[in-house]
Structure 1
Amino acid sequence: MPPTTPAPRARFIALLVENITRGTFEKLTLGKPRQPAADPALQNVFVRPIALKSGPHLSFVWRHATRDVTKNFPTAEAVAHIETLLGPTFLDAHLFTATLTAQLETRPDNTARLHVKNVPAPPISDISSTGALATHDQPKHHSIPATAAWLRTLGVTNERGQPREGMADKFRQIQKFSEILSHHLTESFPLNTSTTPSQPIQIIDMGSGKGYLTFALAALLAPRAHVTGIEARAELVEFCNRTAAAHELSDHLTFIPGAINETPIATCDVLIALHACDTATDDALAQGISAGARLLVVSPCCQKEIRAQLVAPAILADALRHGIFQERQAEFVTDALRAQLLEWSGYKTKVFEFISTEHTAKNLLIVAQRTSPRGQTDDARAQRIRAFAAFYGVRHQRLAAQLEFSL
């Protein structure tokens, strides 16, 4: 008897496992959620390989309508999890590897079809004398080249393009942030609009510090954008401007001195504030909203204002006697309130982890894209915000005050 051909789903999983083992797996995307879905807000799942200190893992990003959730799993556990998602949760799966692409289509009646397409072999010049792909021994592709000269000047990498001691996490943050912002900029400023190099996108980085991410944006987006870093420490402003000039970036990258709450901005297309402490994040958001920014990106830090006001609801009183729970609750309430106020102000908001907690504890990102004209506020949403604040005993909050929103 001729050998039995494995079912499409089994063949798809076998291809996935084979390429993970060979090191040729690049990414997996799951789409077309089965309806009715257990989680109606879930849109896609993206899977890619990552290397952690504990060994190879697969990183999953669950993309929802208003948030992204990232989790990492050891490869065996990850494959088992993927198997449970193929069919019951998602009807479409795309596998991308160095040698092939594969699409698994599952029909509502649970029958499936597999399409496999080989990727053309690389040129001979890309193959080493051992017959292996030369790119396997080369640095991983990054949005920002690891050999960029400004990375060396900022002390992130050495002459060989390798992260310096203690800077590996910073290098990962730069790459991940660049990837995320590129995606959201494409959504907010499509290339086929009137935004052209003669009308560059105006990006403001409030509290830019040493400029790691400010430089990354300028290098990534030039000449389509002009980036301005605002920093209170004059010595850092001088250093960053000197570095921008040395690396021929000063035509589209400028640093100016000033505190976030004392430096008004007249016009702004994109506002960024990463790790602005406590209410400085609120000041930055208020500045961006006032300037009519179409995209706001903040990573909050040290949410102290709300913690002193928290009045534990009776059901939470015993739990919130513990300091660590009070701290986490204050972070949640602060950032949830910010997200709701942004939505009330006409923005579609996502809140998600932008890098693993293994690399930084301050990894929450709030991304808000304007969807409604300024001044068109939502009264029903306002009532829900006030109810949320009252539940936790919050009587005042910096962003609410700046938006003249009464809690």
Structure 2
Amino acid sequence: MKKNVLLLIVLISVISSMWYCGKINEIHENKAFHVDVDNLKTTIDLRLSDLTDSCKLIRLETTPECVLGSYLRYIYVDNKYIIIDDQNGVYKFSSDGLFIKKILKPGRGPQEISRYIRCFYFEKKKILYFDETVRKNNFLYAYDIESEKFLEPVQKCFNENWGDFAIYKDSLIIASLSPGIWGSTDNIKMADSIPYVVFIQNLNGKFLYGIPSNKKFSEFQDEFIQRGMIMTGDKNIHVKYIFDDTLFTLNNNRLSPYIIPNYIKPKENPEKAIPEIGDSRIMYPSYENSSFTIFSESTNDSRTNWEMGVRYNYKYKYFFLNKSNGKYAKISSYIDDLTGEEKKADGNEIKLPELLPNNKLLVVYPSYELLRKKSESHNTKGLSSSIYDQLENIQKDLYETDNPVLLVGIPKVDLQILKRN
């Protein structure tokens, strides 16, 4: 009898502990980070080696059939393939950088695409979904990367151009209907007939649910519904209104604040589509990880009038958030440990590592940039010495006009930046 009572007490304790830990985890996941972006005194000098300690270089093969442009719009790296879209088509490489095939090319013929597309690669099933942004299609293309064949297209529940989209719980999440040409009041009003900041449909084209947009923006002396942007790669989907600063978590069909930039002076509501001189706006990366977030603030500093119209000039600030403890700082400078190049965050836009939706870190190096770098494996700071050996081997027969070289790494889990003492 005593043994049964003892067993019952232990069982109750275990269940209580599991419930308590579950509640703690739930609280942690739902916690909002407040970041004071105005007059922030804490600064850090950031290095590539602060963010990853496990990385490799991948040289993208250059052939007459595969010469990539200077602007790579979409890159995905998994354990088997590398998928790249650069306006001249979509290219398929092996995971070690060998060119396999140009799987999609621009044109107006059968199974050719426009030069302007938005992509999402569903790694689990090796399917590339894409939408042509200059054509108003009522479907989403689906392309099998393994068989290199088009599949049955996915019907859209709303016949509009899409912005950001991703696979979400075996369905599609769409954030941002693109109302045709920004600058046309009629197009914007037409898009306002679909009042969601994000919505979900299944792969058969059936609308499942949407979250109504509760924010507006002003343009043409009128107010319109704000669209959304989505961030994937973390354990949760995060959503941002296009002209607003707060980043939200999508949870149980509702949006909860996740990162809240705080300002001394409250911002104007609703936001303007084109900020005036002195107005600022926060931008988050398209893809995330669970360890940290790097985001930027752009401030409209001045305007330049020229023959083709008006150009707005911006000043940039960069912020680093350690998600494990909520500490944050303004980035003072960034050093690339591979090239040794240091960039001061003094208002100019700087190149920082990107993140991929499958929890990989990415840096793209033009070949001419790596040819300037002398290998210094004996003088590394944080990165493995093997990465410099890889660089030295690549440099032996690298040409300035060759395709870029990718550095692919895994973000650090145990960050030392802003670590709690």
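Structure notes:
- Source structure of the calculated read-out (relative contact order in percent (Cα under 8 Å, 6 or more apart), 17) within 1, 2: 2.
- Among 1, 2, structure where helix-only ellipticity at 222 nm (-39500 (n - 2.57) for each DSSP H run of 4 or more, over all residues; to 500) as derived comes to -4000: 2
- At a computed 33, 31, 27 (semi-axes √(5λ) of the Cα gyration tensor in Å), which of 1, 2: 2
Every read-out reported here was derived from the displayed coordinates using simple, explicitly stated rules and does not represent laboratory data. Please read these numbers as outputs of a predicted model, since none were measured by experiment.
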